[in-house]
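Got some structures for you, see below.
Values quoted throughout were computed directly from the atomic coordinates according to the rules given, and no laboratory measurement underlies them. The structure displayed is predicted, hence computed values, not measured ones. Cβ atoms are built from the backbone, for glycine too; each structure is taken alone.
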Structure P
Amino acid sequence: MIVDYIGCHHKHPADFHIHRPQGLENHILLLIKSPALFSVDGELVPVRKNSFVIYKAGVPHEYFANKEPYIDDFIHFHFEEGDEEFFLAHHIVFNRPVYVGEITECSEILRNMCFEFCTPGEDRNEGLNLYLRLLILKLGRAICGTAQAPTDLNSDHFNSLRTIREKIFSTHAFHMSIDEMARMANVSRSYFQHSYKMLFGQSVRDDILQSRMSHAKLLLSSTKIPVSSIAEQCGYNNDVHFMRQFKNYTGLTPTEYRKRY
């Protein structure tokens, strides 16, 4: 893919209106960050914020602000060989808006693309291509429902949940309770667990276990650190509990795993 132009968080007045009866010479991706009206099959349809649309080159399109300022991010780009198949493989729908529930993470990817677009260098296009593929991957996951947030999850809560997840995967002896994490995100315990799983595709407990087991496997396969010390580094106060969870997770005891790998 070749990125031709990028815009990040463009804000337009409440009377904003785009009408392109001949489409564009390249494709355009819009991350829609405010309520809007889009022409779909000849009718004006309300589109919620946290939606996206990709219009292919030459496809007519028309859209309006909906009673308030219109805000979006956008990318103009064109395909190289095999690129369209990549989009289709990730369930991307062309030429009509799709609601995905939460686009904060996607918008941050696009913001990074803006910086990359303004950075001189022979490898700039390669970096932009990688970012765009990551963006399409994230949108595809959202379409499939594995990264879709509850509709009332605001950006502050989203950022809090993502910060907690980063701590889980960077601090392998992570010890915060569900209640402590919920307080950190300023939501109830049940809402925290529900929104976390909706956003990331698995429960917070599963993430903690995955982080601990991944680190344990790394230490067992690449160091001679005693199993008791590995258990402690992975947040376990009890060696027996660690060994039991490790075998349930991998099918091998820590000692068997170390010998094999």
Structure Q
Amino acid sequence: MRYPRIDTGRCIGCAACVEVCPSSQLCLENGVASPCRMVPRPCHGCGHCYAVCPEHAVSIWEDERELVQENLEPEHWRIPLDTLSLFLQMRRSVRFFRKDPVDRALLESLLDRNRWAPTACNRQDVGWIVLESPEARRQLAEAIAEWALQSEGYRSIGEEYRRGHDTVLRGAPCVLLAHAPADVATSILDCAVALEDMELLLAAAGLGSCWSGLATHMAAERPDLVEFLGLDGTRQIFGGLMVGWPDVRFRRVPPRRTPSVLWR
């Protein structure tokens, strides 16, 4: 359970933390912020109170352990709109990879940065499985091919794989699988957001990636085929990315249909 603690010696009673709390956990008492009593909703641990406090008087705790974060207060962090827009337009799904491995330290850094991907009710419960060894990737590809051969819609993919043409994992030197609690309704959305944030982080680092819908479908329909990954029955794979150094260069932005928008 996550919750805020207030350093009353630092608090100046500005009420900024009180105003931004989405679950009304804080209130002013005797001129300083403090946790409200008898609030029926639990603290989400979102950290809005921590982030907004001008005096660094708020800390976030989980059970009896303080969650420590480097005290960054960047004033200029927004990406210019045109730059961000062009970055999003030029990001492509990459299905052609060099054989060079992806450095584990780089992946660790990107996964660490991905911690700030939003989750419903700030659950922060997305986990990752990184398949970087050839044997682990072969096992996953074999599992997908076995499932595909029994699936009317994907049988041709399984047949291609058996003939030596890998349209399953595209020869990617690394695969990332996102998993979350199987019984939580928002898990699929939490994983999707984390995967999309990871795609952008990978692109910023010069890496290419492509969603593995096949791995997602297979894991949902045939969890017995991915037992080798070590997940228990309480968690499910909700998405995956094939990752590697691109062996293709995209030079321009392709056209897209005009968005359908209803104004009310």
Structure R
Amino acid sequence: MPTARFCDLIDMPERTWRRWQAKASTDRPPKGPWPQPARDAARPLVTTHALAHPAWGHRKIWALTRHDSHTVSQATVLRLLRDDGLILPLSTRNLARARKAAFARTPTGPNQVWQLDFSEFETTTGGTWRIAGCRDWYSKVEHPFHTSPTANQYDAVAAVELALAEAETLLGHPLIDDCDLDEATGEIIPILTIMTDNGGPFRSFTFELFIMRHPELKHVRTRAKSPGQNGSRERGFGTLKYERLFLNEIPDALTLVERAENYRIEDNTIRPHEAIA
């Protein structure tokens, strides 16, 4: 094999290979390995968090390490995880930028845009179930999931009702108390937008009537065949499935609900979110 092809195969510059070859021919071993004090000091914490959350990327592992009062850079954590084989391959898709571009005016705080959708999951012995849930676009808070064998307008309403109750618990008051009044008409100005796709449940009269009865809400549907506009909700369901539902067989709906709730609690209380630091 020619030297140039061999260097391409092992991903090494030819000049580097020639230099090492020259040192080996003169019985001089190459220098190194060099000490790595930053990696060695952070290794126990980083390894612990990476093994506990194998599906998380280096930035979330870095945030957990910093939360444990250990100062380390993202680059050091990334190199350490690569050295120990604890990192998944990087994706070249920039989905976050596409999700943000879906808004004419990007939300600047929580409880401005909630994204709602259904996701289907088939259990081994309990049939097929649909999970519905609202996800806050800005803070990435997962509101309680509604699990049902159907995915109709009543299930969509139930999912929003669960989210409103959760928001009231977190805020300490109903969401409508944060709304402003239109000085000209005296009507309540909606503060929260519920974003959905164009599925039948969200085009139904029942769902629209529910929105009308809650003046703090307004409903916006995405363009046809544009799931990226509801990307945060789709991304949340993908993480739920890959980190909880696809790991082991799920026999019935009770186990499905338990796994989904465990994911929701971890996502809201442990998982770092860069958007809200």
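Source structure of the calculated read-out (helix-only ellipticity at 222 nm (-39500 (n - 2.57) for each DSSP H run of 4 or more, over all residues; to 500), -12500) within P, Q, R: R.
Ranked by distance in nm of label points 7 Å out along Cα→Cβ at positions 38 and 134, structures P, Q, R are led by Q, which has the greatest value.
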